[in-house]
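Before anything else, here is the set of structures, which you'll find just below.
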Structure I
Amino acid sequence: MRSSLHRPTAATQPPVRPLVPAILAAIAVFSSVSLPAMVHAQTAPEASGAAPGQTLAPVVVTASRTAQAVTEALPHTTVVTQEDIVNAQAPDLRSLLRGQAGVEFATTGGMGANTTLFMRGANSNQVLILVDGVRIAGASGGTAQLANILPDQIDHIEVVRGNVSALYGSDAIGGVVQIFTKSGAGQAPAANASVEYGSNNTRQGTVGYGGQVGDTSFNVTGSIFKTDGYSSIDAAAWNRDNPTRARQGIGPNPADNPYENKSVSGQVKHKFSQDWDAGVAAYYANSQLSYDSASGKPTDDLRMDSELYTLSAFVNGRLLPDWRTHFKVAQSEDRAETSKNGLFDSLFSTRSRQFNWQNEYALTPDHTLLFGTDYLQQELSSSAYNAPTRNVFSVYGGYEGKIGRHQLQLNARNDHYSDFGNQGSFFAGYGFHLTQAVKLIANVSNAFRAPTFNELYYPNFGQPNLQPERAKSAELGVQVETAATGLLRVTAFETRYNDLIVSTQQASGLFLAQNVNKAKVQGVEASWRANLLGTDVGASVTFQNPVDETNGTQLLRRARRHASVDVGRNFGDFRFGGEWLVSSSRMDNGSRRLGGYGILNLTARYNIDKQWFVAARVENLFDKNYQLAYPYATQGRAGFVTLGWRQK
């Protein structure tokens, strides 16, 4: 199943102008709110020059490939902290990220089902996903196994919006989501464990142990998740919508679709001296999924066995007092094997090898040069076709500086692909502090996406002479942040796409991949998090106009408006929270409109003592019936209870 810029719809949409009053109103509302200090902060003296122990905004590395406070990032960047993950009690990555500004998802069923992420209207294979700095997308379709990455292994997540190809190369048109697994750094060694049970006979168990002993930090966490699930496609509803096909014996299997996931992550890092450290990191997930198809028979038993792993070794050091260097060598694999009625059906397995060498040279405390090289090798094993190995050699450079009220970030990169040659990209960002609390931001950039192996080589579809998709972006933003007012970021953006790869029908009747489409996404997004009178509050809102310019239609499965609000408050040993998610309608295949929705999720937690706790969550409290992709169902009202223990 593909949900992408590649497939236009016939329904016409209103122009962007009617959105302008709503956008201006949203900016006015967000800008007028009095925001107390951020609740999700951490100590980061090295990134900001502040005194040790001072509470500051989280430190990020994804926005510039160097450590900086999130408030210093010129691309719109937010962090999902470990505290956020614990409080959210999210069962999967989609649930954890769906409230982020500019982020949308489509799924083909329940837990473990195919999940695609759209950021700022960009297609799912135009958003780069990293795990501990390692690419994980499959080369065949260009997307990552998002559904199989569960929060138990995650320490925190950095979300960077907009074109950053000048930092990472291909796939970063919409932005970058970087997932960091647990490391144990800075903590006393301790164990933890939890078990969960809930609706759909869902069972989960997690154990972990990690911390820091002297100059060595370590962590290992393992989990097992099982659920009987629900039927990914409501067979009765599908038969009503498709009576002719139903009479022909074509349709989905009405049985529930179970899912099982086993995953483990581990890290070890040792500091050899004040200037040098080294370590290894690994992540592995194996899953078995039963899934539905509307094009087969109601008796079909469709299964998918998936594996995803990353393994990396790294060295960080200081060559000179002002010159820091970083080496990383890594390997990852994305493997998916399907079966039909107990017989082998298909295999797609991508193995990637990566090498990174990055350097930062501090000209002065406020001026830093960035330079380095990346190497990527991708090999595909497929039951459908053979493909040559892809080799990518990249060089990049950059500059970050501050002069008085002015902040500047410049990046440039060249990627040489063995299958289509060179591709260059740039990023230029500027920030100006109107006051110590208010900063104006402007960014311009370009980006590209390399053709996937399916688009190049799939029989009777792929075209080996395809060129990369290209995009240009511009954005303007305002950021308000002080110790008394917290952090607010509002960004207006526009991205224009060229040479989009679409499936076009030829006179022979074949559908071939070609660089022919154009698209445009204009919008405004805002993110905010604060503590109001002891209550943790967060919100995001996105207004956008994702348009296929070849026919003026709305891009598939992307809403024009979506927003979220989350609240949480502690009452002694109790914590209560809630999340409200809303979205306007979206277009789907066949000019079908998927209705808008609003869902409410609730959480609660009770700390029995210093070691034991019990937690509960209710998803979709009002049992809203909605779809993220036709004809696939979403979770109805469901409840879950967790019992946990942590060593003290």
Structure II
Amino acid sequence: MIGALAALLLGAGALAAPAEARPQDDVRPLLDDGLAKTPPMGFNNWNSTHCRADFNEAMVKGIADIFVERGLKDAGYEYVNLDDCWALPERNADGKLVPDPVRFPNGIKAVADYVHSKGLKFGIYTSAGTKTCNTAGFPGALGHEESDAQQFADWGVDYLKYDNCNNQGVDAKQRYTKMRDALKATGRPIVYSICEWGENKPWEWAKDVGHLWRTTGDISDNWSSMLGIMKQNLPLSQYSGPGHWNDPDMLEVGNGGMTDTEYRTHFSMWSIMAAPLLIGSDLRKADETTFDILGNKEVIAVDQDPLGKQGEVLSSEGGRWVVGKEMADGSRAVTLFNETDQPQHIATSAKELGLPAADAYTLRDLWQHKSFNTAGTIAATVPAHGTAMYRVSADGDWASHPPAVEAGIDTTPYVEGGRPTETTTTVVNHGRTAAREVKAALSGPEGWQVKAATSSTAPALPSGGKLRTKWSVSAPAGAQQGAHELTLRSSYKSPKGDQVSAELTGRAYVVQAPPDGSTHASDLTWLSATNGWGPVEKDTSVGEDEAGDGSPITIGGTTYAKGLGAHAVSEIVYYTGKQCSAVTAKVGLDDEKADKGTVAFEVWADDKKAAATDTLTNAMPAQDLTADVTGATTVRLVVTDGGDGVDSDHADWAEAKLSC
């Protein structure tokens, strides 16, 4: 009776309370329809085909076939999604969307039916504007939400990607909420992907609107783009969970613009971030390595873990990233990610990952598919741009596995042809049990001489024990400048006598001493260069596509004959061999992007930031930048995105010079 009276009084109070003006969305129910309880997995054609003629019915059916035949369906991939250019440029007389009869002669429903016949699901694309994003301008859904949603439902659509082009300035939340309600009204369960590019911080409001939302601009198939997007998405872990996911855009794995090592990093980091896994490569042309990466069920299990946690950054000092993720079974997943251009020792511990105290732990390497025991340290020497990925458990099975042993090349040799230099390797036992008959062997390319200057073997390494070896490394006279592979092979026996071996690929650089005097950077050979869009250009602005497609460098109305054209996020590395004292440049955003773009410039002397600008805009004239690089072996010229994404970030290092 008391409970009933309290409820009655509360109800009466609610009725008597004065009316308040509240946003319409505040009284609508949360989006809790049981869809996307784990991040969606599937395929989208855009990254590999855009609007090319081979984006058609045959391709879509072929992808569905490959999902089944190559085991991707069994690995968890289920959505086969169309992107832009599937429709005709105009609606019909009834205001309905019309599939392109050349691309889809049997209509969209026939394609959806075929995908469904394979036990898969089907997705489609449109924009929350009057036109889609393609320059041809296909019909968008703004003002046609109910009609288009019903048409999609009638076709059997299971997934809608809703883009943001030509939105006429209408409030984003209003546009995306209206389509949410239109989809719901059809009665068909449709996963709703908000492709708003993170412009209005959808992670703060879209949980009640869509099942996933883009947190960034579009990805492109290069290291800099993938890295920048990853960094934007990582801090948003608190907003992600079952039924509502941060989406850092589709996978580029297999499209050819990155190395296999970089693609493994891409897949590892998307998985630990609980990101949707939408394949963006044309699987009809994919090689075996691409299928191996995309089909790694142990990595996929981290992405699809039912607890739905997005991994959190535990550390990132010096480009050495540790990202940990709590799993539903009490274990922890962890990635050790190396952002830099050199192999790096990266470490964490079971305690830092949040695991309970234990005598030892089982360490499962998710790329090697092997298990080890560790006393608590989780560490690896990670190749440049690489990622080691583990699952760590406090279980009783650790003693059945061999000890976890790390082998690494401690320093990167810079070799002038015909002159030996020294490097050091270290093998360390992180396991609880001993490693026996430990050996290390270092080798270089054909014609190189690599000799051990100290012992490269040890009869045993107890827990925490180390084997350090000094090596003399020399390249033949006339060896080509640039990066060359060094391979470190280590082997040992477990207490049970099992033979364990591992191989690490590092780098040595054949270099030439910098010339005396003041030299334009564009006249020197760099060690490496990464760029947000297109290649770094010499003496022109960046053109974003092919080498040589830039324009004269122009900042604040002044044109410069010499310099470097880059696009955030970028890094250009030069060998200075401790012979240089200063870097000077006039830096700024190129005029070709009018009033768009924000960047900041940095000069690094080895691992020390020697100079930096504040965030610069296109309205600013060129800024003078001078850095003291005395004693540095390498100099890095870095451009960051100003903190607001990389759109139009054409950055010029005008008159960049090294004084040596």
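Bear in mind these aren't lab numbers, they're just calculated from the coordinates by the rules spelled out. All values derive from a computational prediction rather than experimental measurement. Cβ atoms are built from the backbone, for glycine too; each structure is taken alone.
Rank structures I, II by Cα Rg over 2.2 N^0.38 Å, for residues 299-586 alone and report only the one at the top, that is, the highest.
Values: I: 1.25; II: 1.20.
By Cα Rg over 2.2 N^0.38 Å, for residues 299-586 alone, the leading structure of I, II is I.
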Original post:
If helix-only ellipticity at 222 nm (-39500 (n - 2.57) for each DSSP H run of 4 or more, over all residues; to 500) comes out at -5000 when worked out from the coordinates, which of I, II was used?
Top reply: II
Original post:
From which structure (I, II) was mean count of other Cβ atoms within 10 Å over residues 475-482 calculated, if the value obtained is 14.4?
Top reply: II
Original post:
If you work out mean count of other Cβ atoms within 10 Å over residues 379-386 for I, II, which one comes out largest?
Top reply: II
Original post:
Given structures I, II, which gives the highest value for relative contact order in percent (Cα under 8 Å, 6 or more apart)?
Top reply: I
**OP:** Work out which structure the value 2.3 belongs to, where distance in nm of label points 7 Å out along Cα→Cβ at positions 219 and 619 was derived from one of I, II.
**Re:** I
**OP:** Give the label, chosen from I, II, of the structure having the highest value of distance in nm of label points 7 Å out along Cα→Cβ at positions 315 and 611.
**Re:** I
**OP:** Output the label of whichever structure in I, II has the greatest value of mean count of other Cβ atoms within 10 Å over residues 243-250.
**Re:** II
**OP:** Using volume of the Cα convex hull per residue in Å³ as the calculated read-out, with 201 as its value, let me know the right label among I, II.
**Re:** II
